[in-house]
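Here, each number is a calculation from the coordinates, and none is a lab measurement. Values in this document were obtained by computation on a predicted structure and should not be read as measured data. Cβ atoms are built from the backbone, for glycine too; each structure is taken alone.
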Structure I
């Protein structure tokens, strides 16, 4: 939900809300890349019983993501940092890095995501603008 929230805030000229320091990193994947991979995996006998990551290895920090959304949307929004202590209940812990290991998917079905992060962001921005 990070991307749609950032886009909505940027298009509305509101502050783009980043929880924590923004240094945590993620890798985002286009849904059509996931669907294509799943359709190939369900007919691949060697995939039976395997745990297989599908995703994208293009890693970006949440702070960089907010800035990229702002740039691609042409927004003048500021990036507002909200400490985890203010946003979540006590004891909340965030993973500093979430990037999938695609080794099995590549080996089984030759998986490679077709959409870049900019492709994803541009599509979400266009969708939200036209909604």
Structure II
């Protein structure tokens, strides 16, 4: 079976997003067909996945949310994660959660190096079950 994956990347923190994307695509390599769609921020990721849910076998959500001085961090992180989980369960399709939620840019930088790969691995492992 030839798998097709959609990677949806939030560009709000472009450096971290690029690192996430690179680690995911390196894992997928040329063995698995994928397409990348960029969105402004993580909050927009579930909408794009929803619009494409029937076109792909699995999805990888990539992006970064860094805690600021307001509760906005918690609202965006929770709403996005809940929406991704609901889509995954409702449509019975794996969505790799490559969303970094960190307290600062240093944490985000360190996690961005491998979080994309981990999300890609999770999707592929579920599709191969």
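The value 2.3 for distance in nm of label points 7 Å out along Cα→Cβ at positions 60 and 84 was derived from one model only; which of I, II is it? Each step should come with its number before you reach the end.
Details: I: 2.3; II: 1.2.
Corresponding structure: I.
With helix-only ellipticity at 222 nm (-39500 (n - 2.57) for each DSSP H run of 4 or more, over all residues; to 500) derived from the coordinates and found to be -15500, which of I, II does the value describe? It would help to have the intermediate numbers written out before the result.
On the way: I: -13000; II: -15500.
Attributed to the structure labelled II.
By the measure relative contact order in percent (Cα under 8 Å, 6 or more apart), tell me the structure among I, II with the highest figure. Can you show the working numbers first?
Working: I: 42; II: 33.
Largest one: structure I.
I, II: which one has volume of the Cα convex hull per residue in Å³, as calculated, at 88?
On the way: I: 121; II: 88.
Label of the originating structure: II.
Identify the structure, out of I, II, from whose coordinates FRET efficiency 1/(1 + (r/R0)^6) of positions 76 and 108 (r between Cβ atoms, R0 = 35 Å, to 0.05) was calculated to give 1.00.
Details: I: 0.15; II: 1.00.
Value 1.00 for FRET efficiency 1/(1 + (r/R0)^6) of positions 76 and 108 (r between Cβ atoms, R0 = 35 Å, to 0.05) corresponds to II out of I, II.
Matching task: 30, 20, 7 is the computed value of semi-axes √(5λ) of the Cα gyration tensor in Å, for residues 52-115 alone. Pick the structure from I, II.
Numbers: I: 30, 20, 7; II: 25, 15, 7.
Clearly, the read-out refers to I.
Given a value of 1.9 for distance in nm of label points 7 Å out along Cα→Cβ at positions 28 and 44, calculated from one of I, II, which structure does it belong to? Mind showing how you got there, number by number?
Working: I: 2.6; II: 1.9.
Attributed to the structure labelled II.
Assuming 14.2 is mean count of other Cβ atoms within 10 Å over residues 36-43 as calculated from a single structure, say which of I, II it is. Walk me through the numbers on the way to the answer.
Details: I: 14.2; II: 17.0.
Computed on structure I.
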